[in-house]
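Chemist: There are structures below to look over.
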Structure I
Amino acid sequence: MSDLQFHQFPCLSDNYGVLVHNPDSGETFSVDAPDADAVLAACGDTGWKLTHILVTHHHDDHVQGIAKVKAETGAMVIGPANPQIADIDRTVAEGDTIDLVGEAVQVIATPGHTLDMLNYYLPKAGAVFAGDTLFAMGCGRVFEGTPAMMWDSLKKLMALPPETKVYCGHEYTLANAKFSMTVDGTNPDLVKRLAEVEALRAAGQPTLPTTIGLELKTNPFLRAADPAIRANLGMDNDGDAEVFTEIRERKNRG
């Protein structure tokens, strides 16, 4: 079992930052740096010294705080090989492993939302940092890749152990749940989860992290093979990638 400590905190309008700390080694990494002041405040709140930043992708709301955080902490910045991301000290790609916080952190390339998207999987701790690839009952909008590419990326995450905790880049859960009901409204697990999410948000509480197992039960973007969803969409005989694409297009329009 892992003794790692996790600290999730809100920043910007709907982003989440996460710090991961090993109390034995003192190493701490931040997943992205959406807002420098929020990351630095989280370090102050926890008393953890930031040693690394793991970058998921190049969008501003994930990287705009890197320069200031690096300047103030001296943290090493690790991420995809993309010239749009300044201050990278070490580049990583699909299949690489990072020895960090006492973990063999596995790098999973999940292109679709962006072409440079990386997710970071900590098998011992049972956690994955999904960036904007996978959300609670949702997935990232496909900006740079193709829907088929995004579906292949999601399948990599679907193959992780069901108990794996999923830390996502944004608090989109309530809107995602309401959309999910339009394509999978007879799913009792989804109906139950919508009520739970509504209660959490009404109380001002986060809905994340989620788990792979919960997403497999309630996230229509992962459930392209489900007969009820296929029937609802009139796509009984289509391939999974085509069903996923239709769900993504409906969300885009919604």
Structure II
Amino acid sequence: MISAIEIRNLRFKYPDGKDALCGVSFSIADGECVGLVGPNGSGKSTLLLHLNGILPEKYPATPNVVIYGRPMSETTAADIRRDVGLLFQDPDDQLFCPTVFEDVAFGPQQFGLNEEQVRNTVAKALEQTALLGSENRSPHHLSSGEKRRVCLAGVLACEPRVLALDEPTSNLDPRGKRSLIKTLKSIPATKIIATHDLEMVVELCSRTIILDQGAIIADGPTNQLLGDEQLMLAHGLEKPHILRHIHPH
């Protein structure tokens, strides 16, 4: 079976020469939901930006990102971007249209859908993110939690096969968070979720990858890794409350 995501010895340096990723390798099966956790500056966001070709600026001769069997390159990047929906950490990096409807419709319009198809796709995405009725609002007048939901609706409207989500629950209140988790559970796409919200990882992800200083420290069953207090503390993380009564075996 083809992996949805395959990362092969991925390295990346920031312009200041600091290593962001130091030879990261893993693969994710179709339909799998994987948590990507680690302290600030561990390389999580940088890794997600490689999944749809935003980084690096110049593709290497030997591709180290393969999406559904297609190596990332100049010729495949456009197709791969259609398959990988990326939710940025800061919603303001993703919202640029005058209304919620136009923002969510932007992706489907690029794919050449007709007007009715665009309307239906947008309505479905707004329903999934509990935003029906907000079509004519200006994204810039929304709360940060609502902005995040609009960004997610824009990603879902493109119907990607892979969702790469960067801190999807930040700035959401408890109700917004529960609603988001429910939405993500209902979407069959392959998911990789970079987050500090370890309770969400326990609820959504059967597998977790721990990243620290650009390297994979551990990759395995979520409850086992996140329930290991010493491992968590060693990498600037805390054992989630939800697992406090469970002892790792």
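Rule-based calculations on the coordinates, nothing more; no lab input. Everything quoted here is computed from the prediction, not taken from an experiment. Cβ atoms are built from the backbone, for glycine too; each structure is taken alone.
Chemist: Ranked on relative contact order in percent (Cα under 8 Å, 6 or more apart), which label among I, II comes first with the largest value?
Modeler: Numbers: I: 13; II: 25.
Evaluating relative contact order in percent (Cα under 8 Å, 6 or more apart) on every structure, the highest lands on II.
Chemist: Consider the structures I, II: one of them gives 20.1 for mean count of other Cβ atoms within 10 Å over residues 201-208 as calculated from the coordinates. Say which.
Modeler: II
Chemist: Still on this structure: Ranked by distance in nm of label points 7 Å out along Cα→Cβ at positions 153 and 217, which of I, II sits at the highest value?
Modeler: Between I, II, the highest calculated value is found for II.
Chemist: Once mean count of other Cβ atoms within 10 Å over residues 73-80 is calculated for all of I, II, which comes out largest?
Modeler: The maximum falls on structure I.
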